[in-house]
Structure P
């Protein structure tokens, strides 16, 4: 079974949750060093004069680093805090700034981080359901967001990132995604639904028994299906062209039986010749 790619869905969810704040600038994967660390870190930059109307975003300063731990991340433990702190301090050092916040967005499925923080006697404030500010960290503002505890109405997209989605919530999410009018918002929602369909396979198979839901899902999954079909067709073209090249057929004949251009055929010829 293919591994669920949670990080793109997380980035899409954050964009949708903060879509009413157009001044924010998003960088989905930020490289901390010239030789990139394997870091799935979302960086959101905020102009100094902008106030963010969102329970998570109101915490932001100029540079905001968000690290996400998915519900299927069995490696998530107390060192997740150390990890995000190390990234944040490195960022401060690299850009010579203290105008930075760090946010750790987590599922408590495999490790209840707030329970561990309580056991360590660490000081924190619960600002909203599932949103906590940590205190006593030098030179840095840090918050922890627990996705299972978030208010569903306030954070419809972020709270849905789970492999234990309920039928009611899944149907509501599909309906919300289908109803989006802005093309970019719809594209983001589609990417979330695709990930959740993969992570909650049995549930979505059941949902498809409802004709309206099946129709909405088919529409939302259409871009992915079309991309798969295009990739599959291209792979077939490449395989057939390779066979014809090996048989000595000319470009005109290969073009006739595939969708490839002369340039693509010549490039393939060169690859086969150099093998």
Structure Q
């Protein structure tokens, strides 16, 4: 994993970086395996409060490593691999590369610069928050290669942008700017140094009640597919698990005493 992903954890914040800079962090089998391993590790990391996901070098992620496509043409008579079997619950491995960040119990912030094409674009969709550098370029590029977004992107795009925008960008695969992404809803905000901005935000989140933040993520993850009655009941149940518990009491004390809170893990 170390030759594809680095993880540094301090003060409850995990700084997760794709480190295949010579290939603009393109996703090859080793990168896919490293991203899955990183998600598996962080899911059980004690004291984790927030995650920042970024890429080293010139780009966040240039998408699938297209070097393998030439071989696919030469072996066109060979049946392609089967993506249908489920390997991770309702997901296959490729889909879980994206969804693992959605399923982490803590917020994930994607810091995007350079390009986020195809698989890289889908990867950033798995984050809770996306901070982009001005001038970054993005594309749902799969149709250029005769493919569709197949890493969970079709299930996440509609949660962020209008249906007609999603369809146009998916059908054409056109490259668009971070400024357009902000107007469409794919970017949370723009920042000259998205990684520094994401780390600052992560530390701010890490200073909030970890029980409340995790409960909020559970509710917000479920909201798009939950009927109102079930969602309202879930909201009440989560609140009942927070009120009067140590983290909530510490939040109250810290506010009254005008000091930073100190939450025990």
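Since every read-out is calculated from the coordinates, none of them should be taken as a lab result. In this text the structure is predicted, and so the values were computed from the model without any measurement. Cβ atoms are built from the backbone, for glycine too; each structure is taken alone.
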Subject >> Identity of the structure behind 34, 20, 18 (criterion: semi-axes √(5λ) of the Cα gyration tensor in Å, calculated), options P, Q >> reply: Q
Subject >> If distance in nm of label points 7 Å out along Cα→Cβ at positions 105 and 169 is computed and equals 3.2, the structure in P, Q >> reply: Q
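Given a computed value of 18.8, 53 for Rg and Dmax of the Cα atoms in Å, for residues 201-256 alone, which structure among P, Q does it belong to?
Values: P: 18.8, 53; Q: 12.8, 38.
For Rg and Dmax of the Cα atoms in Å, for residues 201-256 alone, the value 18.8, 53 is produced by structure P.
Between P, Q, which one scores greatest on mean count of other Cβ atoms within 10 Å over residues 153-160? Walk me through the numbers before you get to the answer.
Numbers: P: 20.1; Q: 16.9.
Largest value of mean count of other Cβ atoms within 10 Å over residues 153-160: P.
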Original post:
From P, Q, which structure was helix-only ellipticity at 222 nm (-39500 (n - 2.57) for each DSSP H run of 4 or more, over all residues; to 500) = -12500 calculated on?
Top reply: Q
